[in-house]
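Q: Quick heads-up: structures coming right below.
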Structure P
Amino acid sequence: MNLFDFTDGREGYYGEYGGTFLPEILHTTIEELKLEFRKAKEDPAFWQEFLQLMQSYSGRPTPVSYLENLSKKLGGAQIYVKREDLNHTGSHKINNVMGQGLLVKRMGKTRIIAETGAGQHGYATATMGARFGFDTKIYMGAHDVARQRPNVFWMENMGAEVVAVTDGQQTLKDAINECLRDWVTNMDNTHYVLGTACGPHPFPEMVSWFQSIIGKEARQQMLDNAGGLPDRIFACVGGGSNAMGLFQGFLDDEAVELVGCEAGGLGEGKGNHASRLAYKDASVGVAQGMKTYFLQNDDGNMLETHSVAAGLDYIGVNPVLVHLWEKERVRFEAVTDDEVTEALKMAMLTEGIIPALESAHGFAQAIKEAATMKPSERVLINMSGRGDKDIFTIADALGDEHWKRFIAQKADEYKAEKEG
């Protein structure tokens, strides 16, 4: 299935979704990006340069691991995990940013900006900026800055300026808005390294293309190491980049079911979650450069969202995934915060792995479904990131008393030092 063959003449659209909805002032900049991306995509040497960079710098290919203990505990399907957490910087985000970094070099620009929610994209972008010598600014909602402080620390120490956005809900959507404002002001020397497969064309296609390295590797690894393709694949979906990355390796395998796992938060009810499609609370609209499903009211104003995972509380969803959902090629499920916490504990205790809270949404849904499947069947989960960045949120969710005492002690020591 070639998702990006725009034979109907509507470049950048996937069915009714996608497009390029931007201020006229950005027209020249976005056309330059489209042209450079097309040239790179048609140049086999560019993809080889990208692969070599990812192998030497990020440690690809990442493995597919068989979770034998968890599979035995559940007594159902055999569970495999694509280990994107083993990338440099700890998530799949590095795939996209290093690819875009190569494009920035081609375009001769010297400054990059990015938005980030969970901080993994910001961390990866700061890494890329340091690697290629770009001036780097990261916009992050003030609420996310507070709950993702470890990633903010690394961004700043890699030379990036981190701007805490205090508008709106102070989360990912607000960071994206600030990035777009910056881009309009500084487009001559600046590239916007959008972190997920959303926004105006060509970003959904471009980010998906760089992330397709996940699915290409995973399909061959399942054939080589598991003896066959998975029956079901699970990936968390905020904007949708890690899901698009994995799903692309299996789109033509009709027997492989693709499952997107959204943030069910506190459960159904507007404002309690960030589930656009599974809870059916979203409607079609145009915002942040694209036409897709958004969590919005009848007047088109965006609703507040909630998720224990900072990277999943986005108001919209990738337009390609919406198209695949309407064609019934992708199924969407909502996973609650409580289900995520239980799945995270199970993964840690049975396998010694620590999924990011975002990735744990995929684990939770896979655990639920794998238990009802046959031992001869296989499931594959995309572990899009590791949970180091979530230590404060995870410790709070688990009610870890040792961690609480440690934090209180450090706070007292800091206060005493300041007063002394």
Structure Q
Amino acid sequence: MKTDSSPTPPIPAPVAIPPIHGNTPASSKPGGFALRGLLIVLLALGNSTPAHAAGQGITPKRILLGGVMDLKGRSKGLGLGMSSGIQAALEGQKIGPRQIQYEVRNDSYNPKKTIEATRRLIERGVFLFAGNVGTPTAKVSLPILKKQGIPAVGFFTGAGLLRTPEATNVINYRASYSQEIAAVIDSALKHGLQADEICAYVQNDAYGMAGIQGLIDALRQREDSAGIVAKLEALRKLPGDNPPRNGIGPVGVYQRNTYLARPGYESLKQWEKANDTQCRLVVTVGSYTSVAKFIGYARYKHENWLFSAVSFTGAENFRSALKEMNTENRVIMTQVVPHLDSKLEIVQQARKALGEHFNSVSLEGYIVGKLILHGLRNIDGEPTRRAFLDALLGKSFQLGGLKMDFTDDNQGSDLVTLTLLKNGEWRPMRERDWAAIR
């Protein structure tokens, strides 16, 4: 894996064919066209790559893949986990005579840097982008990739913008945020919580609003939730990157890449007071440090709220951040990968390949890497970007015992599991745990 700290290999210059006789055009000399034509044929025979594969990251000896993610910023644990997992899956792998290379650039979870890094990798001629981390960053990179016809594979986000009919160049591995949030809320309602007792604390951008959409989807079918859904819809539709969303409905927000928890906390307290209720469950959608600091602040204020987090939060980084906030219990986290102690072949392979770096995030990266290999190895005919997408879309198959199904959409897995933080460790959540944590 290459990062920004690695020397960037030079981009090969186009082969220039000089005139056959000094500065005189070939067409003005006897036999000039014949000699020039022979030289072109010889050059072409030396390159076995089809003409329309050239410029798509395919050379006779290499397939270049790219990724843009946070490697240095406040969410670097996610980027480092995804990149290490993908790299572990691709290490030493070849497609025919071609070695696979994976080049990663840092964006520090900053959309402006994402655009720059994306364009730099496109200039490098990458075949596809894999494992990009984040929703606000995907929001700015996807239009660029779509315009260039470059596949976006296994991005680390469950946002709906990667799951629309227009996302024809996108291959998702993971379940959506809506599915993750629905799994928690459905289970909470089943065990006695009321709709107005479910609140949210989210990042005030496209990522957080994807979580709000998940909350809307989960509550929409309940007759007693119409008023709450209307407030959530109004909040979600506010324009801008960081509009004033606190004080509207059962939601508190914070600005991306910040840790200030108090405004969001006060927004939830305002909801409780105005509706004579209590936030018994607070669904969080944010980065691991920001969410952990919010939970720590709520605990400091003696709130007995139960919290949940989506998989993007990053289990291991989140657990460490929670420990710093003296929180080791009563936090639920959804996961979109098998449990780490699963006996599935792909989990065992990932554990062996990643060693001490094996966790939920790197496991997802490893699965994405294996998904890419499956697509490349099942291309029908010449290796092109379109052929790669066709090798996956519309297909159903197994990856080391893990089911992938692209027969009706561009998302391979619907897997969502609930884990519970108990004594500082994540473990599978059971039905009886609800009675204890309530």
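Q: Out of P, Q, which has the highest value for mean count of other Cβ atoms within 10 Å over residues 64-71?
A: Checked P, Q; max of mean count of other Cβ atoms within 10 Å over residues 64-71 sits with Q.
Q: Given that relative contact order in percent (Cα under 8 Å, 6 or more apart), derived from a single structure, equals 20, which label among P, Q identifies that structure?
A: Comparing all candidates, it corresponds to P.
Q: Next question, about the same structure. Identify which of structures P, Q gives the largest calculated value of distance in nm of label points 7 Å out along Cα→Cβ at positions 184 and 408.
A: When distance in nm of label points 7 Å out along Cα→Cβ at positions 184 and 408 is computed for each of P, Q, structure P gives the biggest number.
Q: With FRET efficiency 1/(1 + (r/R0)^6) of positions 312 and 392 (r between Cβ atoms, R0 = 25 Å, to 0.05) computed per structure, which member of P, Q shows the largest figure?
A: When FRET efficiency 1/(1 + (r/R0)^6) of positions 312 and 392 (r between Cβ atoms, R0 = 25 Å, to 0.05) is calculated for P, Q, structure P comes out on top.
Q: Let me ask something additional. Matching task: 0.5 is the computed value of distance in nm of label points 7 Å out along Cα→Cβ at positions 248 and 320. Pick the structure from P, Q.
A: P
Q: Which structure, out of P, Q, was Cα extents along the principal axes in Å derived from, given a value of 67, 56, 49?
A: Matching structure: P.
Q: Hey, another quick one. Which of the displayed structures (P, Q) returns the greatest value of Kirkwood radius over Cα pairs in Å, for residues 136-279 alone on calculation?
A: P
Taken together, the values in this text are just the output of simple stated rules run on the coordinates, not laboratory data. Since the model is a prediction, treat every value here as computed from it, not as a measurement. Cβ atoms are built from the backbone, for glycine too; each structure is taken alone.
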